[in-house]
Structure P
Amino acid sequence: MISEETRENFMQSIYDMFSDDCNNNRANQIIDIFDIATENCIELPCKVGDTVYFIKSAFSYLKEPKQEMIRKVEIYCAETIMRTENKSFAVEKIGKTVFLTKEAAEQALRESENNE
């Protein structure tokens, strides 16, 4: 599902384009089509070319976050997989062992050290 902010921005753009239309009929028709077309869409937390930070190798935590760039996104029925040059991970790992900022990854590493 797309975010409410994305939908609101789209709606405002459409209304602006058709502001001369009586009762906004065309704008409403386009928004209805947009809603139908996007009801099964998901908004991904990152895209190809973005940097992510890993804090865990196969069996242990790293000493510092490992930076990698997203090279490919694969969407399957049951899951979405992100691939970097050296690693693959499910989108659900973001915020757990994969992070979108270095600061968040460093904070998670500090917390994992405190829990050991």
Structure Q
Amino acid sequence: MGLKPGEELPAKYSGSDQLINDFILKNVKVVVNGKVAKLKYKESYSAPPAIWTEMELEGIQAADIKTMEIYNDIMVSLYRDQTNIINVAIKNTKKNFSLGKNDRSAKLVF
């Protein structure tokens, strides 16, 4: 997005949540059972140096999920050592993993 600390948000954004949501949608793709899923922004919070964002899959029932592929390009082109922690909770199962420059995707089987 290119904002510097203290810089005003562009006029088209009503707040940082909208800016974060747009950034996530441009840099993360989730494929469920072979079809691209729609992500819905829930919330985010800062825990420096990280920003944690909670998203959910829209229009998909957990019981229907057999496979999930997550593609992540958040900041990995800018920073060699960028690591993004992904936490997935589906069907009373939690899976956690890291994605970075050399491993930008993961496939989960439920």
Structure R
Amino acid sequence: MASAIRKDAAVPPPHPAEFRRRAVELARQRSKPIAELAKELGISESCLRNWLAQAEVDDNGSQTRLTSTEKKELVELRRDKRRLELEVEILKRAAAYFARENILPN
């Protein structure tokens, strides 16, 4: 899978969900320090800590952070909002166009 480009920086493709889940399981076992485990898995320590924090939120909920499901829903809602705003703008322009057309004398 090719990496995506965001703001002139190459972003690697996301790790598979199963890889993340297994990495979180290994980190929760605390058999090795997180830094060592992250290095063995080929990811950054901060990445593994973020996955742990998100897994904690997904499992137990949080007052301050969104679960993965809530994040996906938020992305969908924002996409729908942008689409609807575009549709409203198109309808406004069409209404203005047809209103002008009806006012002019024949």
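Thinking of P, Q, R, which structure, once distance in nm of label points 7 Å out along Cα→Cβ at positions 32 and 88 is computed, gives back 5.2? Don't jump to the answer; show the numbers that get you there.
On the way: P: 4.3; Q: 1.1; R: 5.2.
Source structure: R.
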- request: Figure out for me which of the structures P, Q, R the number -3500 belongs to, where helix-only ellipticity at 222 nm (-39500 (n - 2.57) for each DSSP H run of 4 or more, over all residues; to 500) was derived from the coordinates.
  value: Q
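Out of P, Q, R, choose the structure whose coordinates give percent of Cα pairs over 18 Å apart equal to 62 when calculated. It would help to have the intermediate numbers written out before the result.
Values: P: 62; Q: 54; R: 69.
Among P, Q, R, the structure yielding 62 for percent of Cα pairs over 18 Å apart is P.
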task: Give the label, chosen from P, Q, R, of the structure having the highest value of distance in nm of label points 7 Å out along Cα→Cβ at positions 40 and 56.
output: P
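Bear in mind that the values in this text are calculations on the coordinates, not laboratory data. These numbers come from a predicted model, not from an experiment. Cβ atoms are built from the backbone, for glycine too; each structure is taken alone.
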